[in-house]
Structure 1
Amino acid sequence: MVSKTSNDMTSELFTDCLNAEIDGLENLKILAEAMNIDNRKMDLYEPLSGCQAYTNYLTKLAVYGSDAEILAALLTDLPVWGYNCGKMSSMLQKNYGFDNNSCVFLDSFASALPKEFTDKSNELILSSIISPYYEKDIHTATGLILDYELLFWDTLYKHSIINQ
């Protein structure tokens, strides 16, 4: 996403997203350790297609979508993702004795998006809507990303009850 942006401001926004993902990956290791998921278990993990759909769609947007489509999808979905992460963190802490450190991955996403990020993103999105065609593409991107978000959580739920 960063390499194909149309301007410096968008490049900065996407770099912020990349840095959050890098931090998230490090924090995910802490959560995995708290759940007794070691490297061997990770190596043996078989991906669930319903959980992969979101990232595959976001990758498609990163390669083929406009800056506005990507930013609109992120602005629309990240609060939903964050809310769900916050709920999961609360449940893990309340019901399973996880501590704040073990839930740092979830809690970092549960925080509101920085105002500067949302303001700049909205400015770029609005400036790119130069015809109904672009508006439709943005609408499609935001709708699909939410559908894939729901599919992710539904897939986790489905597989959690199957394996009980």
Structure 2
Amino acid sequence: MKLTAVGVDVAKRVFQLHWVEPETGEIVSKQIKRAAFLEHFVNRAPCLIGMEACGGAQHWARRLNEMGHQVRLMPGKVVKAFVSGNKNDVADARAIWTAVQQSSVKSVAVKSEAQQAVLALHRMRQQLIKFRTMQSNGLRGLLTEYGEVMAVGRSALNKAMTDVLPA
């Protein structure tokens, strides 16, 4: 059975859909509000739905998969190659529709909520490490202005700080 391909441009309030009706060949370009998005697909025959892998796409992909649809998330760079004309929601949905039908286009795996939670924790940890490094480097730079030069590295900074700070 050949699935109907649907291109979805995900946005904050309104999603743009693009597909071709298999029976009539009619090209359909439709705007759907976020609240009605899942309603639109709940009673449809299984579709091949393409979306750009962006914020929120993993959530929508999981929900659509639960309904029996097949979802392919594609990186933005890949989709951009298929955009013709000015960049807008309609053109993006059409480009996604074109890209999802190409078997050579690489897609991003749809992650479970547990996988996404682990990735979020790793991302937050990396941000905290980056922030800590920025603070250490800033402090090291400020103390250099007062004649206190310290070696690079967190442990060296911690050791030197005990010598610099009054008891």
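Read-outs: derived from the displayed coordinates by stated rules, not from any lab. Just so it is clear, the model here is predicted, and its values are computed rather than measured. Cβ atoms are built from the backbone, for glycine too; each structure is taken alone.
Out of 1, 2, which structure matches 20.4 when mean count of other Cβ atoms within 10 Å over residues 49-56 is calculated? Mind dumping the intermediate values first?
Values: 1: 15.0; 2: 20.4.
Derived from the structure labelled 2.
Quick check on the output: 4.8 is distance in nm of label points 7 Å out along Cα→Cβ at positions 9 and 145, derived from one of 1, 2. Which one produced it? Don't jump to the answer; show the numbers that get you there.
On the way: 1: 1.8; 2: 4.8.
It must be structure 2, since only it matches.
For which of the structures 1, 2 does the calculation of Cα Rg over 2.2 N^0.38 Å return 1.59?
Details: 1: 1.12; 2: 1.59.
Checking each candidate, the match is 2.
For relative contact order in percent (Cα under 8 Å, 6 or more apart), find whichever of 1, 2 sits highest and give me its label. Write down the numbers at each step before the final one.
Numbers: 1: 34; 2: 19.
Answer by largest value of relative contact order in percent (Cα under 8 Å, 6 or more apart): 1.
Here volume of the Cα convex hull per residue in Å³, for residues 81-152 alone has been calculated and equals 197, so which of 1, 2 was it run on?
Numbers: 1: 84; 2: 197.
Attributed to the structure labelled 2.
A value of -14500 was derived for helix-only ellipticity at 222 nm (-39500 (n - 2.57) for each DSSP H run of 4 or more, over all residues; to 500); which structure in 1, 2 was it taken from? Let's see the in-between values first.
Numbers: 1: -27000; 2: -14500.
It must be structure 2, since only it matches.
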